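Take a look at the structures listed below.
Just so you know, all these numbers are worked out from the coordinates, no wet-lab data involved. Small disclaimer: the values here were computed from a predicted structure and weren't measured. Cβ atoms are built from the backbone, for glycine too; each structure is taken alone.
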Structure P
């Protein structure tokens, strides 16, 4: 069937001639063998053309099962199309957990890992670091298996793959015993307090999110996700570094209802119902929006925040809300946090593509002194050479892509530009 379908935000209509929805690995292999150009399609939460192609799209939505649970090795093996919300419910029912989750439980595991999507926390690295093994269909239609313990460097190159190596069909993830989290929200954190106590604020909880519209000398909202070792609720303080405790449940975008957000009033809940910002059963965030995100080395956090704040007048007409989070370093070749602890600056924009595209070069110029790495699945305008210079293993990744896809079946304009350009 003709694709003629759009991404989650509605800002992109896929240009693919056909979309396939296989239910078995054998079907995926047959599609790959018969196609000249194709890309994998996950939960469609990318805001740029990373998943687009003029050839065939392969939706993984029907490959969404748990394959195996190995309690002895503390791993779970899943089909690539399963979403984090569904996997979290399953694991918690088995008394188990993942180390972290992104703000949206609606995204697919394979798509999130392929683009180095993350949650937050000083000691929490991105979601792809939980992967211990992966299987994908390479350009010749053969099934390739790579494992962390066995394949070393090739494995580290293959996890954040941008879809350039093949169609991922299954992944094995490290798991741990289930745990309880309580979430607290505070409002109007003075910037002077953030400047003086940034490390203490970020270390205060398992995961910390700072929401700001950059229009005042305060952080609008602070969300603390505190891991409770014994499941016992902790007292919720009346203030947090001079930010006041929120009197009600909040949405990151203050004007929106908090109905679709996870509970914040210090009420303990299972990890999969507190680590995300949004509940699985509701439309996440605002629905119609655009997103951009940049990662800068942790040591530049405050200077980068000052640089962004200097653009408050330009940001005001197009920005819904911005979120600042910390992420731990990792060893994955194309991860924005490769070998560096990072602070991520996330921007949720009004759905005005032209206005956002016009503003981004100015924003990127402000952040340029801090060597920002853009999120692979979100909107950015940085020149190709500037992006490529940020990834010291990019040449090794090119070689890996050519090894598994010598004919370039999985390449598209995005991959040609930022990987091979």
Structure Q
């Protein structure tokens, strides 16, 4: 077997194998959730209603079927881009356009990358529309209007172009002029971009999509400030986001770096939880900062991006990389953008198989954050908050265990809240709210 055929074989094996694993896991999840739909698990009977349990099961099954259809479509598009010649045709078109209009090498390659993004976006747009206006609407979560959806789409395209095109131009310039070690300089540029986005997102990007107002509840603000002081945490501001304009889902998060950190509450969260429950949820988020989970994830992104760029630096010099994936660089014409786009398309097919590793560490982090919250707030209040968030977000109580190990970034409800019940007992707060250590849903 020659080198191009080997590349083709590896790619097809990874793509087909990944999709079959996804389909198998989705089938397990659908069957497992469906088999437990008729009755609330015994540990939840006192806290979760049957209607809410059934809604969560139906939502989980519907999302799984939708996700599987999206995966199948994504796999088909990837084959179309690569082995069926779509990427090669678009690259040839952009090169011809660049010659006809007298565009420089960098601009011509940016046209190619923009064309790939535009075509890919259009081909996946129906799934985004269906998810919002059919799936989320069916279960009562969608609150966005078609006009808002179109406006958000336009903003996303504009923001992405303003952020990514300059970065792509810099990377392409480095690929063409920095020699075999271009990937190292490109990696440093990417690290700088990630840090810049951490500063720019909360102040420049997020306000384009949502309104942020200072937390007006003085009693809650005092309680939150006291919690942060106990935990040695400082934030520039406490903000409320109008998440209810688009969705009924609830959340709270931190954003920003250093002294620019902000605490953001969804208005839906404030409307649903008591002050004590909000304090417990915030303590959980503070647990992530205490254990440096966000910093560790950022470091992981930086490390893996460096490894990926180093790999691309080698692959971009290999003829088999192009020929085995259905593209053919034109002699005498720049093809750095072709290598970059091809790599970005193909990499997820192989990265899929390391998903369980990242999911495992993410679940471990959630347990650690819950333990921290139990030490600085009430684990019983966190239980109560999670149970409400389970109902609001329609999170299933009965996921398939193997599916959880592969996909879930949060521990299953039963495991997570059982740990909180043990923490409550250890601190003398007694058993869970129903007397049997209630098991709610992950936030």
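Given a value of 18.5 for mean count of other Cβ atoms within 10 Å over residues 51-58, point me to the structure among P, Q it was derived from. Label of the source structure: Q.
With relative contact order in percent (Cα under 8 Å, 6 or more apart) coming out at 23, pick the structure among P, Q it was computed from. Derived from Q, not from the others.
When log10 I(q)/I(0) by the Debye sum over Cα atoms at q = 0.08, 0.14 Å⁻¹ is computed for each of P, Q, the one that comes out at -0.55, -1.48 is Q. Which one of P, Q has distance in nm of label points 7 Å out along Cα→Cβ at positions 83 and 131, as calculated from the coordinates, equal to 2.1? The structure behind it is P. As an exercise: helix-only ellipticity at 222 nm (-39500 (n - 2.57) for each DSSP H run of 4 or more, over all residues; to 500), calculated from one structure in P, Q, equals -22500. Which structure is it? Only one of P, Q returns -22500 for helix-only ellipticity at 222 nm (-39500 (n - 2.57) for each DSSP H run of 4 or more, over all residues; to 500), namely Q.
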